[in-house]
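A.B. asks: What follows is a set of structures for review.
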Structure P
């Protein structure tokens, strides 16, 4: 499943990338019609905070609750994916020894303290969705 997040949901978009979903994030300059057309053209689900846009309306302002809305609505299973994506540019990551590098922008990722926070967020998401670990 591929997503397009409006600018107000850029944090949600970065998290969807981390969790392995191909997610574009709109800039603040994109207009609503352009976003609707881009989502349709690229086969993406448009996630929005704007009630006047044709897309899936995200009601919550809290990240974890936003993730719950998306995962429950589209029947997605949360987990730490083998194929995570670059949180900056949405590029695919490749494994290089004990690190990962974005094939598109070259950003390097490694297992640091942020890794533990990501795993904790995934576990909280599973719990909120009523899934077993």
Structure Q
């Protein structure tokens, strides 16, 4: 997923959420019903971000395994660059694992999930781009 595609997807999701919330707030429902709808939407958004982070964590693990094999075959500057990319990706993977653990404990906020997703996507894309060279 390219950086532009990632930004477009995140923007689309945010616009959809904002539109949904505005629609709910202007709908002729009671406050109790509206709050329940907002809570349900927030829970769905959180669950979707958690699901996406799990998928990215798995994909990052697989790509890291492949990259570590490639490191052994390279020499010089190419090896150093790939080792650096692997290190950054490994940190993103660990962060994703930590945020997922916090999410299961109910301690992670939506912004934490979104940041972990963005970092994992960026690291994964960079690692894949480097492996294609």
Structure R
């Protein structure tokens, strides 16, 4: 796909996410996507496959964050298969603690789907605001 098509897809994903609709995000993940969260926190690792992302990342995160989970893109840059998104979360934990992380995602697109995602975020905020995945919140 072209640079402009890849950008348009990701712009749509984040426009919907800003409204609390995460469905387009999940629909755009490739079945064999690799998602890496940088750092050394309990959340930092590479998740392989859409099913693993849902069960090992999204479900534990959803157990700790009050719905809806919202991230607003502030800047989107595309070049060929790569789309880079800077964003800011507008979330709270289920106990009311603000969780407004700042993100940068480097996304490699393939055939209109997210094939690889590398997530850069405030890992100190992750470590202090969230319990490790699988731990009681």
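Values quoted throughout were computed directly from the atomic coordinates according to the rules given, and no laboratory measurement underlies them. These numbers were taken from a predicted model, which means no experiment stands behind them. Cβ atoms are built from the backbone, for glycine too; each structure is taken alone.
A.B. asks: Matching task: -11000 is the computed value of helix-only ellipticity at 222 nm (-39500 (n - 2.57) for each DSSP H run of 4 or more, over all residues; to 500). Pick the structure from P, Q, R.
C.D. replies: Among P, Q, R, the structure yielding -11000 for helix-only ellipticity at 222 nm (-39500 (n - 2.57) for each DSSP H run of 4 or more, over all residues; to 500) is P.
A.B. asks: Further question on the same structure: Of structures P, Q, R, which gives 27 when relative contact order in percent (Cα under 8 Å, 6 or more apart) is computed from the coordinates? Walk me through the numbers on the way to the answer.
C.D. replies: Numbers: P: 21; Q: 32; R: 27.
Value 27 for relative contact order in percent (Cα under 8 Å, 6 or more apart) corresponds to R out of P, Q, R.
A.B. asks: If volume of the Cα convex hull per residue in Å³, for residues 11-50 alone is calculated from each of P, Q, R, which structure is the one that comes out at 87?
C.D. replies: R
A.B. asks: Can I ask one more? Taking distance in nm of label points 7 Å out along Cα→Cβ at positions 59 and 91 as the criterion, which structure among P, Q, R has the greatest value?
C.D. replies: When distance in nm of label points 7 Å out along Cα→Cβ at positions 59 and 91 is computed for each of P, Q, R, structure P gives the biggest number.
A.B. asks: For Rg and Dmax of the Cα atoms in Å, the calculated result is 14.2, 44, so let me know which of P, Q, R that is. Could you put the intermediate results ahead of the total?
C.D. replies: Working: P: 14.9, 47; Q: 18.7, 67; R: 14.2, 44.
The structure behind it is R.
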